[in-house]
1. Have a look at P, Q and say which one yields 2.5 for distance in nm of label points 7 Å out along Cα→Cβ at positions 167 and 335, as calculated.
2. When you work out relative contact order in percent (Cα under 8 Å, 6 or more apart) for each of the structures P, Q, which one comes out largest?
3. Work out which structure the value 5.7 belongs to, where distance in nm of label points 7 Å out along Cα→Cβ at positions 191 and 303 was derived from one of P, Q.
4. For mean projected area of the Cα convex hull in nm², find whichever of P, Q sits highest and give me its label.
5. Give the label, chosen from P, Q, of the structure having the highest value of distance in nm of label points 7 Å out along Cα→Cβ at positions 127 and 231.
Structure P
Amino acid sequence: MKKSVIDTIVDSGLIKKDSYIVLGLSGGPDSLCLFHALLQIADSYNLSLVPVHVNHKLRQAAYDEADHVARLCNRFGVDCNIFEIDVEEMAKDYGISTEEAGRILRYEVFDDVANDLESQGVDSEKIFIAVAHNADDQSETVLFRLLRGTGIHGLAGIPEIRSSDEGHMIIRPLLKVTRDEVEAYIAANNLKANIDESNSESDYTRNKIRNELIPYLEKNYNPNIKDALRRYAEIADVDDSIMTDIAIDECQNCLEVDQIDNVVTLDLTDIKDNPPGINRRIVAIVFKSLRIDDNTSYELVLAILRMIYSDNPSASYDLPGGYKAIRAYNTIYFTDNEKYYGVAQPDDNLELMTQVIMMKEFKMPDDANCAAFDFDKFNEKYPGRMGDVVLRTRCQGDWIAINGGSKKIQDFLVDTKVKKSVRDSLLMACIDNEVLWIIPNDELGTEEQREKGKFSHNFQIEDGSERALFLEVTEKMC
């Protein structure tokens, strides 16, 4: 059994030579099995093991378990890192379960330890965070998510390898080792494991699945149900990986994460034409970046998809963890920052009037909301297209001529410190992706722009100009 478990770990390809392994060591059977097995190959792989035990302070026995882990590490001559975290306080503050709060905080601790190794000069590519999920955990996870109505991404189950929030690689070398094999390994090596008595209770859904539902299915439907669920996860993972890769590529252009304001901005301009399968995964990436992915459901993802495809330019939806999804025209803001709750909306009561006026007859009105350009220059570039100049909010790819060159509208708004919450409310006179005029708005960067707007440097009127393209923004006629 010892050789079988170690061979499975080695065959996984997750253990690299000369690695530093930050090992989540609860002292339970799974993590103890992984710890002991890695010790057996540590010399041949030149591994540096960094066990990390996290006391959630949820049970009195947790302190005895931490002491047991410390003695265990001392027995094998390995330094142990023990941390205490207040899971109940985080769960209360964020309105999530203690189970989810514990998971989030554990991985934050693992990342902190990995970051400390980096600060000591260890190459980040040699640092891995190892956790001890086993094959039965995989089966239970797939069944749990199936009961919740998850999609293909959820049915792919627990990944063997993924990136942490800090960019460290999380590996699961026991994911193809069954719980029976783990327990046999523990017995064969005379190891004493911590036993969390709550695992035998059926207060949590996962425990009910483990203790009641799977045994029932094995007895009455399929004695190999756990193998079947794992195979299903492998098939789902292949399909999901392809779709996810496409979604990740799409995110390069449509997704922006602002950690200072704690807001994720999703630009809908291009992705509204995507099939739902791609956008579903983009929404999953957003939820993951907010760390609410374990508290979402099919109905919640579907609600955000409706926001993406809807013709309604404004909507909002409450998300787990105190977050909101707020749509303002072609942008959805995902945030818990209240300053975005009142995202400015464009003025729908305005329209653009265009006309051509001979320069000898032209005089710029003093009180009108208007702009003028050299019509002949404009017509040379856009022949016969005066009627295509429209008043709208910004779109992906918009730019404005400035100082002999051009600048993306996104960059212009950032450079002039226009607040994110109003950028999608700014109205612009545009033809295709060229912005001729950003109409006046109190949120623009300078006093002149707030009074007159920002004009393109293209098609400027000069002494020799004969005709003017006159643009005026007026209230719509009822």
Structure Q
Amino acid sequence: MPSKVGSAQTSPTLPSPAQGVRWTTPIVETPGIVVLASWVWRLVRFLVTLPFRFPVMVASAAVSVSSWWWFGWLGLAVLCGVASVVALVWWLLWPDSFRVCVALRVLAWWRHVVVYRRHWQPVLVISGLAESYQERRYLPRIRRVSCTSWADRVRVTLVAGTSPADFETRVSELAHGFGAPSCRVVVEGPRRITLEFPRHDTLAEPLDAFPMTHHVDLSALPVGVCEDGSQWRLRLHGTHVLVAGVTGSGKGSVIWSAIRAMLPAVAEGVVQVWAIDPKRMELSYGRGLFARYADDGESAVTVLESAVADMQDRARRYAGRQRSHTPTTADPFVLVVLDEVAFLTAYHPDRDVRRRAENAIATLTSQGRSVGFSVLAALQDPRKEVMNLRNLFPDKVALRLDEASQVDMILGEGARDRGANAHLIDPGLPGVGYVRMEGSPAPVRVRAAYVSDDDITAMTEVYGSEVV
């Protein structure tokens, strides 16, 4: 019989479907000349781009070396002395520009080298943001680090095939990895993001009530400060606002700060505040400031249905004549303040009261924006079975919450991944929360000003009147 050894060696054996197919990547050794050329190219590119990336540092080094070369150590010492005197005078006379042009740039360079460049690889690898392909590891690249008065901004170029969502789901790991209180991801463009790391908590200190000004802008009422130090301005005209937080989280600070900012317009008659206070503790203290007031279920529903009737009457008069509302004494802007709105929608024992209240709130929030009616509601429990009208409030404020899942209930899906950790707010920081405005997916950390009992008493004495 002929031997089948040769044929067995030359015939390929196809694996059965049960065995599957194993794919292997051939290992190709890179020639040494290619590796050397790669390192030379990196060195040349670094030297060429260095003056553009760090112009001040390169210019200073060039001038220092030139002074030493031409005038020796004495020339270098004189140059350093003159530069120190100029810097001192600059700092004393123009501290703001010195901080922006010198201090923050030096701080950014130091943080870039010591904090981010040094820990970049281990933090990203451990947090799962490093990508591997053909036995090689690829990391997002730091393009630039800049500093503001309160935070570091790290601009990053992503690895091809990744998305900003990969970073948004790991903001907690990044914050702890680089020793920051929090982290926020800002999308700049395709494959470009900015990681914002606060260096300290700018909202740790409480805020006193803001002074009242004669000019009232209902689309930008000053009620607190943002994490970057700018003023938090709350829009009420043309929108509805929902404030959620547990007991003691500072919901009253948001409500009273908004009311305080509108009082000059209330005195002029172009703004009215209708208040509903089931607890009889929060808003009753300034009862004389309100055009309408209710503190039980039946009277609250009456106020809400009266607001719906006035809104619909105004809409009939505006039909075919105008599409937007301008506050006047004839048609004032009406703000309906609902404290503990869940009492009317879920907890009231009378089912008919709950039904009427929910219908009235739904009508106001769905039709009232364009005719000058706005709802500012506060609640503790954001679950849908307690408050199923959350989506009718375009602007939302999440103060301290009990559970992580409640963050997305208030601020929308993905808010917690973008850094809005309202469930981690310190109980000792009332008024601190996160705001998500209509049309903006990025939550902003804010703190509302505290309006004390003495402030409310003074406001009532100056602007108060008898309740209708």
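1. Only one of P, Q returns 2.5 for distance in nm of label points 7 Å out along Cα→Cβ at positions 167 and 335, namely P.
2. On the way: P: 12; Q: 15.
Max of relative contact order in percent (Cα under 8 Å, 6 or more apart): Q.
3. Working: P: 4.3; Q: 5.7.
It was calculated from structure Q.
4. Working: P: 29.4; Q: 39.8.
For this comparison of mean projected area of the Cα convex hull in nm², the top structure is Q.
5. Details: P: 4.1; Q: 3.5.
Looking at the calculated values, the largest one is P.
Every number here is computed from the coordinates shown, using simple stated rules; none is lab data. Given the structure is predicted, the values throughout are model-derived calculations rather than measurements. Cβ atoms are built from the backbone, for glycine too; each structure is taken alone.
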